[in-house]
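The structures considered in this document are given below.
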Structure I
Amino acid sequence: MKKILAFLITILLLGIQKTSAQNYLNYYETINKAEIVNLDKELKKSDSICQIAFKID
């Protein structure tokens, strides 16, 4: 019984970690898009994309 419980807790923790990692990747992908747009001198679009990134949970 203890082995099954330990296994289930491990699976649960790995699932939570994956969700956090995905949010982190989404945030930095959006920031990267904003930086590329900023380099193209489209400041309003860059600002808009940054605002979206800050709203990602």
Structure II
Amino acid sequence: MIKENLKNLTVLPLENLEIKRNTFSCSNKESEKYFRQYASQDVKKGLAKCFVLIDHK
């Protein structure tokens, strides 16, 4: 059952993401702000490793 639930999910590093960051949304406004404004800067500076979980449903 778990395997079936995971088959529609993909984890991607931020730098491999092919969507515009301003289209990202989640239930946490602070996470949205960080992802849209600061995440890529932190990755470039070596301060963070950011990943995105994508549900293909």
Structure III
Amino acid sequence: VAVVRLDADDPANAGLLQAYEVRGHPAFLMLDAPGRVVDRYFGPQTAETLRAAMQALQGN
């Protein structure tokens, strides 16, 4: 599992935000190994929600 934080206000990240259709923040995208979005969460999330989502992707 890799966690990447992007600054939505940094113009250097605009291409990624557009490519992954991030329209607001906070946004949490769960990607599979090839980089396809398999789940999205928008707005504040609890650590438990994100932990469960990552575990589900790993099959745990």
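Computed quantities for the displayed model
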| quantity | calculated |
| --- | --- |
| Structure from which 21, 14, 9 was derived, semi-axes √(5λ) of the Cα gyration tensor in Å, options I, II, III | III |
| Among I, II, III, which structure scores highest (criterion: relative contact order in percent (Cα under 8 Å, 6 or more apart)) | II |
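Read the figures in this text as sums done on the coordinates, not as results from a lab. Treat the numbers as computed from the prediction; the structure is a model and nothing was measured.
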